[in-house]
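Undergrad: In the part that follows, the structures are each spelled out as structure tokens.
Just so it is clear, none of the values below were taken in a lab; they were calculated from the coordinates. Quick caveat, the model's predicted, so the values are computed rather than measured. Cβ atoms are built from the backbone, for glycine too; each structure is taken alone.
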Structure 1
Amino acid sequence: MNMGFLLLAFNQISNNCGMLHYTSGGQFKIPVVIRGPGGVGRQLGAEHSQRLESYFQSIPGIQMVACSTPYNAKGLMKAAIRSENPVILFEHVLLYNLKERIPDEEYVLNLEEAEMVRPGEHVTILTYSRMRYHVMQAAKTLVNKGYDPEVIDIRSLKPFDLYTIGNSVKKTHRVLIVEECMRTGGIGASLTASINENFHDYLDAPIVCLSSQDVPTPYAGVLEEWTVVQPAQIVAAVEQLCQ
């Protein structure tokens, strides 16, 4: 079922899943996993193309992760099932057909750990879910232009892996955030605030955040794709950051 229908259960997710452990004085644990497809890309219209990360990030007690590959989809799901906390696993509608060899042996990923996708020296690009592929497409162009971007799939949307992110910021001194979430109140805004609070002294330039347009998602395919960040925009943003 599309993630948009989670809004019908927002009260239960917020007041029960998120807060019951605290309001019960620790008597109850809430080992709940909520998962499903969402995001822009299949002409599903405004109601079924929502990115609900921004809705749920402010709820205390809930962890949020986003998968982008078959490998981390399995590893994060196993970790979420084993967790004693409520976890929302965001899956993108355009990534279900991805194929990848994964280990036969058991593996479980850390719910709070980012993935270093591409080491680099010139700029840190933080992204997640479908935008990982737009970023990697842009990275090929950037390399041909003489830039060396470091790409990190943050995976954990709440809490952020500030250890991995911080080490990258200290190395590159420049940060570009690329998300499919809308700009106002999105994950990018929270991530920008966290980096500024913790690593401001290491920045040589203001953080740049590329997000989706603050509009309902159109049904028409061309307009739908216009609302989200494209590789050319990422290339242009890096070029400006590295001037």
Structure 2
Amino acid sequence: MGLARNIVGIIGNVISFGLFLSPVPTFFRIYKKKTVEEFQPIPYLCTVMNCILWCFYGLPIVKKDNLLVLTINAIGLVIELFYLTVYVIYANDRKKRQIVGYVLLGEAALAAVVVLVAMLALKGSHRTLFVGIASDIFNIVMYASPLAILTKVIKTKSVEYMPFWLSVAGFSNGVCWTIYGLLPVDVFILFSNGLGAFFGFLQLSLYAYYYFNGKDNSREGKKPAEVQLSNQPGGAA
């Protein structure tokens, strides 16, 4: 079971890494245009908090044998902070830069509270329970955030705003980490990523329905990748 778990975890790391890199076209566009336009930093700020908590959860002092969870979220944290650095550099609006700074400070404070409570007030399974619940909350938010685009798909009856391969990757990520959470059972990894797989299934089901029954999806307009990537979650366990 240990070998199978490691293999699934490595596959999950590869998929999660791809999801962390998925906003690269968005930030390359920001770099070329020297402006953040209407792109919002909130998805990346949320992913930072998500990665911080899962890094903590992956430490042996919280949960043993979760090195693969620690590594991918540490990598994701660095990537997301890089995105936010680029965002701040090219945010012409001072208010946008301040929002990023204030939210990061708030996240640092919240993370510090979680760490202090877990280390000073809790031990053993109680520590794992506390950190696991906190991590699950943010992971569910990450998985659920792309669902906002479903409203536009239903309203327009078109899948032009939902890139297929990103939806596939999100679903695959949820499935992979759900399997990882079963080998052996880790209820926190299992629960949030099981929901993530379900959310991904909803996206793909809606895509399939409107692809075959919706309006013509070839019309010109805003590129779907640019819409979706601005709301892309971190995708890590």
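Undergrad: Comparing relative contact order in percent (Cα under 8 Å, 6 or more apart) across 1, 2, which structure shows the greatest value?
TA: 2
Undergrad: Out of 1, 2, which one gives 4.2 for distance in nm of label points 7 Å out along Cα→Cβ at positions 52 and 204 as computed from the coordinates?
TA: Computing distance in nm of label points 7 Å out along Cα→Cβ at positions 52 and 204 on every structure in 1, 2 gives 4.2 only for 1.
Undergrad: Sticking with this one: Thinking of 1, 2, which structure, once mean projected area of the Cα convex hull in nm², for residues 36-107 alone is computed, gives back 5.5?
TA: 1
Undergrad: Identify the structure, out of 1, 2, from whose coordinates distance in nm of label points 7 Å out along Cα→Cβ at positions 44 and 100 was calculated to give 0.6.
TA: Attributed to the structure labelled 2.
Undergrad: Another one. The value -25000 for helix-only ellipticity at 222 nm (-39500 (n - 2.57) for each DSSP H run of 4 or more, over all residues; to 500) was derived from one model only; which of 1, 2 is it?
TA: This value belongs to structure 2.
Undergrad: The value 16.1 for Kirkwood radius over Cα pairs in Å, for residues 60-155 alone was derived from one model only; which of 1, 2 is it?
TA: It was calculated from structure 2.
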